[in-house]
Each structure stands twice: as C-alpha cells, then as structure tokens.
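Below, each structure is written out as structure tokens.
Each value in this text was obtained by applying a stated rule to the coordinates, not by laboratory testing. Just so it is clear, the structure is predicted and the values come from calculations on it, not from any experiment. Cβ atoms are built from the backbone, for glycine too; each structure is taken alone.
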Structure 1
Amino acid sequence: MERLSVGADAPYDAREAAMHVGRYALALPFAQGRRVLDAACGEGYGSFLLAEAGAAEVVGIDIAEEAVAAARATFRHDRLRFATGAGEALAALLPAAHFDLVVSIETIEHVADPEAYLHAIRRVATPDAVIVVTCPNDHWYYGEAEGNPHHRSRFRLAEFQALTTRILGGRVQWLLGSATFGFGMQALRDGDAVALRDGGNLSPRIVDVAPQALELSVPAGADGPTTADCAYFAGLWNAPATIAGVGARHALSMEHYRRLTEGAAAAPRLAELQAALDWHVARVDTLDGDLRWHVDRVREQDALLATQAEQLRSLAASLDTHVERLRSQGESLDWHAERVRSLGEALDWHVARVDTLDGDLRWHVARVREQDTLLAAQAAHLRAMEEEPASRLLARGVARLLRAARPARWRRAAGG
C-alpha cells in the first residue's frame, strides 16, 4: 500500500478508500481525548479522521514535503497540524513521552533502520500509550525475486512480531488484514454528495465515513486469510479493550455481487485453466529458451560468416592485385617475346653472316695454305739455289732471261 492521492483532482476509488481507511479504523476507537501522532501521514486523510474522532491533538508527520503540502491544503482542523520529517528522527522533532496514541500505518518497511524507527516511536509515546503498527505481507504480494522498489525491508509475521515486541513490549493484540466479503446494510442517502466542512471547503470522499453501530463477523471458511496469504499484519499495543475485528467496507450492487460469486463458483475450472496455462507458459519458456539458444547459434554463425566474408573480400582484393600484377607481367612478357623475336631475326642474320664469313675464311685459309705451300717451295728453291755454285746459278738465270726474251711463238713451239 503506497501513498494515496486524495486531492480535488484525484479520482475516487471505493476499493482504495476502504483499503486505506480500514487501517486507520483500528486506531479511531482510541482517539477520543488523546494526543495522537500519525507517523508517515501521507496526504493527511487518516490524521483528519483521527481529529474528527475526538482527538485532543493530532500531529501528522511525513518525510515527503509535497505530501505534507497537499495535506495542509486539503485538511484543516483546529486540533490538527502537519510537519515534515523522517521516521527515525521523530525523537528529535517531537517532545518525549508526549503522545498517548501513536499510529504507524505501513511505514516500517520504508525506513532504512526499522529498529531505530520503533525506538523513536517508543521515546515520543507515553509509557502506556496505545500504539498501532501495520506492516504489509510482501511475501504474498511479491515473489522472492521481486519486490516493491519503495520498500527497504520485508517481514514475515514472526519476524514482525519479534522485532516490535522487543522494543514496544509484549502487551499486544495481533490482527491479520485481508479482504472481506459478505452482506451489510447502510442508511439510504440522497445521492453521494459530500458534506461541506471548514468554511465551505469540499472534503475528499475518502473521509466521508459512516461508523457502523453494530456489525457481526461470521467465522471464515476454508478460503479465509492465513498468516501466509493475508494482505498485512497489525499490532495493537496497550489497548484498553480487545478488538475482535475492524475495517472499512463499501457496499456493492447485487449485479456486481453476482458477477463476483459466479466468478468464485468458476474457481475450480479457472484453477484447471490456470494449471493448463501454467503448463503452456512453462512450455513457452522452454521453447523460448530453445529459441534463444538457436538465436545465439545463428548469431554466432552470422559472426563467423561475417568474418569469413571479410576474409573473402580481403582475398578477392589480394587476387585483384595479383591479377593486375600478372596482367602487367603478361604485357612485359609480350614485350620480351617481341624482343626475343627481334633478337632471333638479328641472330639469324648474324648466323648467315657468320656462315658467309666462315666460307670466306675457309677460302682465305685455302689461299693462305696455297701461299704457304708456294712460299715453302720458293724457300726450298732458295735454299737449293743458295747451295748451288754461283756459275751454275748465273747460267740458269741467263737461260731464263733468254727464254723470256724469245718471241711467244717460240715459247709455244718449245712448250715453254
């Protein structure tokens, strides 16, 4: 149960009104003539009801400045005032042993130090003060892995009892808060107009309560609340009378009641449907887990494919570079092939030239050999001439001269 907005612009919800006012109903019978502290008063509707119930003084205190401002603007009463402050700081803000009724409606779960908060309540309360403390059953409202983000602590009944009795004492009555169901009667009223109070200011509908003179509570059936599935726990310290039960209710039309009871009659079938739904939800969770696993695998494959695609792009770029180099080398090879062909033609020419020169060389070699042979013969002839006597050489030379001097016809006739 979080802070309820009750300003003029806030819509009225009878269920919310009963839920919030029902907590304060436990304290209202003890307000007459007492000095009352409403710790964590929110927007002040509970403090106003306590003042209207005959309290000698009501102090509503809350840590939220905007809530206190709204309370001051909405609720005015001669015996009511509002202040701003934290729950653990009550003893520093208020006089000691002053209040003989202290009301703490579902605040203990909000404070950072519940033990310090209870000690602060004990210090500002008189020794025999009536103290009302309620605490939500968060273990029913939320799963173990969940929680109210505004709650700093959560309590089971045994934990709540152990902590509060250790500080506030053992003279206490325990009550379980939960929804109620049944029949009742209320006075016929002319419409739903709210009475005018405080010089004509229109009060919120939540404080237009009508105390019941007599109400009977029949024993709960099998579907009655337990400490595990109730809405909240309440402790009532030092009460002068035993409280059998208390709360706030709103009337329902029979048409709405019929819809509620028909819904209750359909509960077994709804339970079956809920079980089937739970099975399907579990199945969906399993399939969802499988799907997430496959999605993860696909993502891994996508990442791998992306890496391989990047590698292929890199290889393609490298291949393009190699192809370009090969194309360039091919052009160079074409140039060299053309150069080889040109050199081959030049070589063929030179080979032919060499062949020609080789023929010429062989001819000249033959000529040289002939000359060598002639020179050798001449040298031999010269050596022979050198060995012959000079008279014989002279005679031979004269003979040659004579032959040379003869007419040609003579030489032919002589065979010379």
Structure 2
Amino acid sequence: MSGPLEGIRVIEVASWMFIPSGGSVLVDWGADVLKVEHPETGDPQRGLITSGLLPGGAGAVNFMIEQPNRGKRSVGIDLATPEGHEVLMKLVATADVFLTNYLPHVRQKLKIDTDDIRAANPNIIIARGSGAGPKGPDAHKGGYDGASFWARGGVGVSMPEREGGWPPGQPTPAFGDVMGGLTTAGAIAAALLKRERTGEPSVVDVSLLATAMWQVSPMIIASKLFGFSKIPQGDRTRSPNPGVGTYRTSDDRFIALILLQSDKHWDDFVERLGVPDMATDPKFCDSAVRAQNGPECIARLDEAFGAHPLDYWKEKLATFDGVWSPFQTLDELYDDVQVQANGYLPTMTAGNGQEVQLVASPAQFDEEPIAVERAPEHGEHTELVLMDLGYDWDQIAAMKESGAVL
C-alpha cells in the first residue's frame, strides 16, 4: 500500500539525528528522500562507528545511521563547488521540500538559504531545524539535544535529581532529537496540505528548545502560576490517590499503576492483590478516605506487591480492566505482544546481509505497519540521481574527477 506522501520528493541537506530522523519519518510515510552528503566526509554520524561510540569491527552495523536514514537515497555532492551547487539546484527544482539543519551562516556561504532555494523552485517548502529557533541572539549557534533540549528546554529539571544535587543524566542518546524530528515531519505534512489548498509554500522552523518546552509545557505553565523553578520531588507515600504510582515487586521490578478513577476498579483490584479487606475497610473503601489515609494505604499496597515477583503480577493482572504496566527493559520490548502485533519493530536487511530490527515511526495509516529498508551507503545513489537529472557519463566522470560529486 502506498503511503500518504507517495510522490513527494524531499531534498535533505542535514546531518546527525534531529533533522535526519524527521526525514526518516517522511520515508515511512512514502516520500522519496534524497540525502545530500559531502563526498569525502558524509554525514558525521557515519564516523561514530570508528570513534568507539558504536560497535566496531568488520561488517558492523551502524545503527545510529540506519535508524534516522532508512530508506533514503544518498547523493554525494560538494555544495561548495560550482558544479556541485548546480547539481543541488537542479535537484531542488524537482522537489517538494528542502530539509536542512545547516546553520544560517553556512547556508549563506553555500548559497542554499531561503532566497537561493526559492530562486530554483518558487513552490518548494523549506523546513529548517535549529537548536534555539530562527530569531534572537542565539539563532546562529549550533545545538545538540543534550544542551538545547535536555538542559536549556527544561526537560532535565523535570526529572529527579541525582545524589549531591546533580541534575539527572539524559536517559538515551538523541532523546530530544527524535521528538524534534517527528515534530518536523508533522509540520512538513501540514505545509504540504496548505500548499495543496492555497498554492502558498511555507518556511517551516522547528527547534530543539521549542520541542522541549512543548514536552514539559504543563509544568512550565505551573511554575509561573505556583512559583517554583523545577518540579518538586514529592513523597510518594503522600499521594492523594494511592491508585496512581509505582510499586516494587519481590524481584525488584516495578509496576506503574494508573487508576485515575480508582473507585471504579478498587474492589476488583484489591481482590487480585490478595487484600480483599481493603474494599470494605472504612480507611480505604473509597477515594475520599484513601486520600485521607494515603501513607497507610500505600504501605499496604507496597506490602502486597512486594510479596510476589513480576511474572506473578503479570498473570494476576492480565485481565484487570484498570490501567497498569510493568516497567519494561529495552530488550523486553522485542517480545511485547503489542509491539509484535502492530509491527512496531520492523526488520530490514543491512548492507552486510545482517537482519536488524529498527523502530517504526509511531503513526500508521489504514492499520498498515511501517516497512523499512536499510540506510544508503555514502553516495550510493549519486550516479543514478545525476543521470535522472540529464547528466551523461562524461559529465558525471568529470565531476567525480574534480571532487564535486562522489
């Protein structure tokens, strides 16, 4: 089945994870994404496999390239050369979207800024990713998610502090990048719809700072209204609703319990927990008295959950109508029945023949799971793309010789 963006061509002049991950979402939705890379260096993320940050060795799969670049076509072009710049502008003339995270001064130097791109294609949508937004004194500065999203955007102070008052460490590489990429893809889809309806192309801007603020927006608003600078770390035993919280099992695993309408589920819940007396006990029998006796109620629940391992609770709560979930480890996601049923970890065959599961972007259309293909090798499609533009072999060979293309 064709994706909703079938027939849309995107020229991506970007590197690392933030904006390329947005390009990968567009691929998942059916777009043809041409990844433009420097002929010698390519996307710097390709170099991580030799820097010790990724599993090395012969035939290693660079998963940090595969995840944000699956299904794209790679074209090696030196945009600083006249020949390379001409090739890019010919590609731009054939495209619907120009996607980049190059800094403003670099775009200006390479003559790929808004006016340059629109001169080649007046109807193209331009999407730009940045650390802190297109305006203001820091618009020209670079940004990575660890700084612009996690630190500057307030996400870090939304998590519990470490010992000694140190802020929490970022939980995973590219934590903010992938959210920013997903936001960018959605904005591009909206801009395509606007162009379809009005004929007007947009300039789309997404920053890691703005993405972070959206991520923790309720607490940012609350901080001004209630006068706090970071989320207070409360005492879990004093929750007004013991039906919402985290509980430890006997094998040191954890369960998230979310009974927002706790009275609706309480009798069945405590029966399954093996403490049926809590359904009729006047201290615990409804949400109002549980709020008054929170510490004692939570202590009883702690004791009950702590009496058995996670597997026991999985079986005991399997048919429970209330919302709960174990805190899964990353490797357990591969065996999650919902992940499997919905195709959230599709398999692709890497260039070395190894089968690798990647994470699908979260939106599905018509209940069809996302299919993924491997990321391109550096400059893998240069010759084919140039031939499609009308260059002959002699011209391509001359540009290869000069270093304008790979």
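Each of 1, 2 could give Rg and Dmax of the Cα atoms in Å, but the derived value 25.8, 88 comes from 2. Determine which structure produced the value -10500 for helix-only ellipticity at 222 nm (-39500 (n - 2.57) for each DSSP H run of 4 or more, over all residues; to 500), calculated from the coordinates; the candidates are 1, 2. Label of the originating structure: 2.
Among 1, 2, considering only distance in nm of label points 7 Å out along Cα→Cβ at positions 208 and 320, which has the greatest calculated value?
Largest calculated value belongs to 1.
Of the structures labelled 1, 2, one was used to calculate relative contact order in percent (Cα under 8 Å, 6 or more apart), giving 19. Name it. Among 1, 2, the structure yielding 19 for relative contact order in percent (Cα under 8 Å, 6 or more apart) is 2.
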